[in-house]
Structure I
């Protein structure tokens, strides 16, 4: 059973896990992931990623939802990209947690009262719950670094201690 029923996700975590072929890890965290049209477009730019997204949509593990507050999205576009802006507003509207890794986007979301978590936070939860052991975490961290996922030495140490 997943730790959350539904979460909203921005693109970075999705892309990173697809790049290391560990996308299934998200479904230990949530039964269903909601993404926005901009996130779908950003993640689906690669054919293999679009195929995975479409398969997950067909199986109802991922849904594509649109926010109704287009004005707030426009306001957030001043400092964020479209995917981040749509994701933050959708998470706020639906009162759902948001998976987001970009610092600026995370700060904006938190300022708006949206509960946030990044990929490292999810992995830390998996460690604490015994879902992933040290060797699995170390392998995932190494793979993430190989696909240019930005992770600080401090976070690596926290995850692997």
Structure II
């Protein structure tokens, strides 16, 4: 949803941001700055290590996908940083240069394509394998760790 919002904003960058564009961009930038890193941590700190400890054939076959997802997390970091920088610049200045507009659009297109692949792997491989192979206690521990990450963020905002 948020990458779609950024795509819509990218189509309006030749004009100063109106209230709707400003709101959409601010919301999407906030999501990718605050929530997306928590999702990455949920996978890399809570889910992936537990799956790697399992010795089932199903999990072993999914390991290449785990490596792929982690690689995509690293690949996307500089694109997110540049997209955020350009988005904040656009909000502050009301415009971007033509080359910056193109860079923003290219970053969004690349991130969008990656997220489609990434989410498909999560939905068709990773999450079903985790659901079938992790114990209820492990799933509960993951849920608690995820909640702590989000609660810590709320405390930091206070």
Structure III
């Protein structure tokens, strides 16, 4: 369960900074987007952590394929605001330091991508948040990916339990 909501955008950013969470420029862009409006009321959201392979895609899959399979499994996309709240609740996320080099673009080893609907259809707008730990520091990062991007079997995503 992840407790989501109850803070304004400004207060949420302040809380992240108080906890030493680093943000990349794309995460800052997500916060600045007019469609990103955190809920004023706090609520509990039941989540599931799954890899692309656990969703049945041993060779990887596109995001639309992942969402369709997740829905078949009783999972749905998370609200975008879940990313920052999950980051605050998972400050002790393990850091992966001995990962093999990546052979194609994709999620960094040890990262958790929050599956959420894009804010708009623009290629320039970041698509969502992912969490990772780098050099001992917790990060909340935004990312860009188009609908044709193939997610690797080991990529880990967070979905909401329907």
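Bear in mind these aren't lab numbers, they're just calculated from the coordinates by the rules spelled out. A quick note: this is a predicted structure, and the numbers were derived from the prediction, not measured. Cβ atoms are built from the backbone, for glycine too; each structure is taken alone.
If distance in nm of label points 7 Å out along Cα→Cβ at positions 14 and 30 comes out at 2.2 when worked out from the coordinates, which of I, II, III was used? It must be structure III, since only it matches.
Figure out for me which of the structures I, II, III the number -16500 belongs to, where helix-only ellipticity at 222 nm (-39500 (n - 2.57) for each DSSP H run of 4 or more, over all residues; to 500) was derived from the coordinates. Going through each structure in turn, the value belongs to I.
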